[in-house]
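Taken together, the values in this text are just the output of simple stated rules run on the coordinates, not laboratory data. Worth saying up front: this structure is predicted, and the values here are computed from it rather than measured. Cβ atoms are built from the backbone, for glycine too; each structure is taken alone.
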Structure P
């Protein structure tokens with residue numbers, strides 16, 4: 001049904017996708033800035049998409065990035081879209097390889113394991129207040145439980161999201177566009193509400209559980225997928241205006257609304273509900289103040305590509321610095337490795353300026 005509904009518009013969408021350069025960032029802006037100036041909502045309307053199809057795509061992209069599709073660059077849609085083909089018996093809007101891997105023990109198991117390896121070098125309760133970089137090097141000022149602490153550094157890998165970094169005093173000379181990137185890069189406001197179930201009624205109905213709906217929650221999925229236990233969990237995922245509503249509403253009200261909505265979609269959900277639930281909203285977290293990065297209209301052609309550019313000996317890493325894996329753990333991991341490699345190469349060059357050996 002979705003594939004059939006999209007086919008009348010697929011040719012123009014594919015034409016616009018083909019017009020995009022291989023590298024999409026500020027250096028290639030003239031090739032795509034007209035599309036970048038359009039919002040996803042405006043682009044869909046220009047194509048003539050309306051009714052349930054418009055509402056569906058709007059909801060999907062709002063939840064995907066955590067920002068209203070009316071505020072996002074149309075490029076966000078184009079880089080993810082996969083056109084339906086005549087031979088398709090099953091159609092997936094974003095292709096078949098979208099988030100197919102899971103970590104046994106949960107995603108946090110990865111960071112927990114890494115933490116154990118470097119535990120002695122981790123200092124908790126240190127809130128960064130300011131950074132100064134001058135001819136004498138770099139100094140970082142922290143608030144350590146009410147005490148001021150200034151630490152010198154030769155090199156820094158800055159992994160704070162720009163939603164937090166822009167609130168910190170930066171005494172650093174940097175290009176105006178780099179500063180603008182830190183100050184203005186868009187962020188979603190993703191919220192999760194996870195409910196426990198004694199069974200998996202969506203599976204009883206013969207469904208995977210990945211759900212988009214005009215019921216109370218808009219988007220959700222089986223967060224116990226690929227787990228063999230009888231018990232299950234279902235995650236409601238909010239973003240944009242809906243994410244703000246989730247942030248302010250009490251868990252009891254959310255639970256009642258979502259269980260009732262699930263019961264309408266997958267009969268038996270209310271009877272299988274275990275009574276367990278948890279809510280987490282990233283925009284409330286002091287170390288994030290937002291979900292993950294998301295380009296608003298005009299930002300692909302002006303800010304994209306500036307995120308990871310070093311400023312002196314200050315290097316930047318995190319999902320927000322990765323154009324290939326923006327919003328994903330992959331982006332955080334790869335950008336961290338890239339920053340470390342850059343520093344290693346700089347140190348090697350300082351020790352032996354005539355050594356052109358590459359560091360990998």
Structure Q
């Protein structure tokens with residue numbers, strides 16, 4: 001039985017389990033060690049407000065929850081059961097996060113307990129969807145998941161704090177950004193009709209570019225890394241567009257795909273800015289999370305942001321557009337050949 005199980009484990013399962021467990025442990029460490037660094041106590045709560053990027057630990061933690069949901073989707077090959085399981089797991093996890101945040105859990109014991117429990121929960125979700133997944137991958141959910149992960153990775157890498165002196169911030173942001181990049185490639189390759197040389201070359205380019213982009217996002221001075229973040233997001237989303245579709249055959253087929261490949265270049269920076277503005281001024285979801293978590297509100301002159309929400313909304317919008325354009329700009333080989341005169345005469 002063990003041998004049969006091992007033989008059935010593929011690269012998708014390895015990526016899904018590794019990313020889910022890694023993100024779960026990350027979440028536990030964040031809640032127990034880094035969240036207390038962002039909180040104020042005593043008289044400070046009564047006479048002060050938070051400022052821009054005060055709740056960087058919360059942003060990282062919720063992005064880790066998104067990574068767990070995407071790993072569940074990958075393990076289930078985008079199937080219906082995986083989608084519903086991921087939705088339930090993500091919702092329950094966010095609820096638990098808010099409750100534990102209000103309970104002010106912290107310290108070494110809390111970190112160990114939370115990390116072990118979170119890793120076990122993530123692994124259990126992976127095993128459940130793996131047992132009930134279908135034979136083949138479902139293209140549309142995997143493309144949307146890859147787009148969400150690609151849109152979120154650069155935002156995670158660029159998360160700042162008010163002082164940018166926290167020793168844990170840079171390694172945490174780079175680690176989670178790299179994990180989301182791995183998920184992007186895993187989901188995109190799982191959605192590909194066939195794996196060819198173009199897919200592996202594109203994967204290699206993304207890995208090298210992501211290493212440079214994640215490094216630049218942390219090396220550059222705070223406030224100056226926006227360009228590298230937008231470039232990295234555009235590159236990863238373009239890779240999703242290329243990896244998840246049929247490989248064009250010939251120069252004309254490549255030209256037909258050019259509009260789809262250029263979509264992230266135009267839309268990613270604009271949608272990120274638009275989503276941030278909407279969630280800060282029109283639908284203040286980040287402020288609701290701050291209140292539900294029992295934290296000090298952000299000063300009215302500053303902005304309370306939630307990068308997990310920004311990445312998910314941006315990725316879903318671009319992902320849907322990529323799917324629409326993929327169908328409209330199908331390569332010629334995927335189109336039914338025209339019938340001959342003889343065939344028409346006999347019909």
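Taking 28.6 as the value of mean count of other Cβ atoms within 10 Å over residues 141-148 derived from one of the structures shown (P, Q), identify that structure.
Q
Kindly point out which one of P, Q the value -10500 was derived from, the read-out being helix-only ellipticity at 222 nm (-39500 (n - 2.57) for each DSSP H run of 4 or more, over all residues; to 500).
P
Where does the value 3.0 come from, among P, Q, when distance in nm of label points 7 Å out along Cα→Cβ at positions 117 and 173 is the thing being computed?
Q
Given 15.5, 50 as the derived value for Rg and Dmax of the Cα atoms in Å, for residues 53-164 alone, which of the supplied structures P, Q does it correspond to?
Among P, Q, the structure yielding 15.5, 50 for Rg and Dmax of the Cα atoms in Å, for residues 53-164 alone is Q.
Between structures P, Q, where is distance in nm of label points 7 Å out along Cα→Cβ at positions 293 and 325 highest?
Q
Computing mean count of other Cβ atoms within 10 Å over residues 21-28 gives 14.1 for which of P, Q?
P
Between P, Q, which one scores greatest on percent of Cα pairs over 34 Å apart?
P
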